[in-house]
1. I have -0.67, -0.82, -0.98, -1.31 for log10 I(q)/I(0) by the Debye sum over Cα atoms at q = 0.19, 0.22, 0.25, 0.32 Å⁻¹, for residues 63-110 alone, calculated from one of the structures I, II. Which structure is it?
2. Name the one structure among I, II that FRET efficiency 1/(1 + (r/R0)^6) of positions 135 and 175 (r between Cβ atoms, R0 = 30 Å, to 0.05) of 0.05 was derived from.
3. Out of I, II, choose the structure whose coordinates give helix-only ellipticity at 222 nm (-39500 (n - 2.57) for each DSSP H run of 4 or more, over all residues; to 500) equal to -12500 when calculated.
4. Supply the structure label, taken from I, II, corresponding to FRET efficiency 1/(1 + (r/R0)^6) of positions 39 and 71 (r between Cβ atoms, R0 = 30 Å, to 0.05) with the calculated value 0.85.
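What follows draws every value from the coordinates through simple rules; no lab data is involved. Everything numeric in this text was worked out from a predicted model, so none of it was measured. Cβ atoms are built from the backbone, for glycine too; each structure is taken alone.
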Structure I
Amino acid sequence: MDQVDLVVIGAGVVGLAIARAAALRGAEVMVIEAHDMPGMETSSRNSEVIHAGIYYTPGSLKARLCVEGRRRLYAYCVARDVAHRRTGKLIVATSPEEDARLDAIAAKAAANGLTGGDALVRLTGEQARALEPDLACTSALVSPSTGIVDSHAYMQALQGDAENAGAVMAFGTTVEALRPGLPHVLSGHSQGEGFELAARRVIVAAGLHSAGLARGAGLPAPADYWLKGSYFVLDRRGPFRHLIYPVPVGGGLGVHVTLDMAGGTRFGPDTQPVEGLDYTVDPARAPAFEAAIRRYWPGLPEGALVPGYSGIRPKLRTPEGVESDFTIHGPAQTGAEGLVVLHGIESPGLTASLALASAACDALGLPVSEDETCA
């Protein structure tokens, strides 16, 4: 049986960031990915937003790693010439009840460290329309540090860094079973051929599949479910220069406006619990999108939305049914030396990816490298 030092399971944005960090810390890294290319699931099916760190519970991993990751991601994109843009974001209220909720949002953002130049700024409806004349709103918050990134270019840069530091990529390779031990044994298929591989250390960053792999290995895993979000795109040039988000309702951020690096306008995601990998976008969902969008953009032209794409997130629940935080199970939680499992890495996972990578490597006890912060 072949033996390797460190296996990272999953080549999404977080798995690639982990491979880069671990290789820079001196580990001999192999990345195993089921698809033939990196980032084919959650990492390439999202809004590509660089989040500021506004909505998360202060002190949570999502809050801390989003704020740290956002700063590192902007610096990394500059250093690696990855396409990105600091667009800013408007959180818009469309009723007196929503006006009252903006202060609480701004306070939570400040508690998460968004102060000084990153602080949210309160705007009247008139001030918001001065920035975005097509908006209909009673008041708004502007987030100056929110932006967008070319996620595919970012993943290519991470993969290049990891490989330059010695990491090896094994695409088209599915891990079907993990047997914890010294060493840990992984088995599955690679390009149709069965394999077994022994690894001294393993980090599971398999996104939607982390919890199932952990349970199959007899490891503790939080309660999880999959949440699908569909996106519709505008069939013409849009009027907005900023990202536009409604005041959050319930457990989601609402149908919001995001922009891509080419200037295209997209709307979403909505929320739909699912049990399998079905990425089709149902055109019948368009009327609900139109109704949500017209609350803040009444000028949306009839029939201008066309089905775009969808993504599926791994969501976690506490025993009380409350939405849960990012979860990093290190050896103390897995009960296995040299074994780390990441659970529930959804939004803001793209933004937090570099910080998540450092946290995963810390959990494994790998010595810190100055190069990984932003070389």
Structure II
Amino acid sequence: MAVAARKPARTTAAPKSAQKPASKSAGKNGKGEARAWTKDEEVRAYREMLLIRRFEEKAGQMYGMGLIGGFCHLYIGQEAVVVGMQMATKEGDQVITGYRDHGHMLACGMDAKGVMAELTGRRGGYSRGKGGSMHMFSKEKHFYGGHGIVGAQVSLGTGLAFANSYRENGNVSLTYFGDGAANQGQVYESFNMAELWKLPVVYIIENNKYAMGTSVNRASAQTDFSKRGVSFNIPGEQVDGMDVRAVREAGERAIAWARSGKGPYILEMQTYRYRGHSMSDPAKYRTKDEVTRMREERDPIEQVRRRLLEQWKMKEEELKAIDAEVREIVNESAEFATHDPEPDPSELYTDIVL
């Protein structure tokens, strides 16, 4: 990865004391006290996570019906990660991720109809039906993919941060990748460059415990992914990725660090996916009891639901109304995606660089 020209001006290293990895996040503020959330914030988190969950459930159904071709990697179980992080951003911050990406698109505000239409290969999709599940983008929503090559988005996300630094626009690049991608060589090239030039990037490692079908304990010599930047002096912390409150708190710290010119920050989101690696994965490498236990004890949506009922005294009917609204959005997206025309054959010759 050779980039020599136009090196950003900010090259002064942060004090060594500031570069020590933060402690494990548990939804606390700097004083060790739980950060107070408003009812509106809880409702927003609940609705956005529920939208992702219902959308992914519908996508799974449509894949089973043969309406979605190719690969389809569902985000069910990991919703708190991207929703919490988006609640910590400001307008202009970018998002880039890998192939488990539908949740990220929805959390960025992309239209469910456009996302579902792209999944089904229709002209109303975000890439006009040519990109499919893993390759759709929205410049308007600052979403840069969706990438099918494992780890490729990490160097691209670092490039987004380089552009931000060069332009001095104050934006931060949120670069997501999984525990499997964390072992790719280009990840560490990116770490080195980002810290050397103090680039405004937050690396978010979504550790869902299994890289395809292999447990992290069998594939990674260092399973504390928050320490992966230690040799580059990049601070990091482990976060309860099943608790949207903890995610937002950690996200605010990390983004503030990067935005202030101190360079990159690593967040290891300890999360869990309920489905297989993709729709073609029967997930026989783990027990049903393990999945059931995570659903019953740690489900991110259910945690917020309980707080809304118990702390904010909302009624079941109010939460059912939110669910009904979300289901209507998802059903409309599926209806649109199954009736929208396929791309015109002339699209084969567009978006081609010769």
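1. II
2. It traces back to I.
3. II
4. Working through the options, I get structure I.
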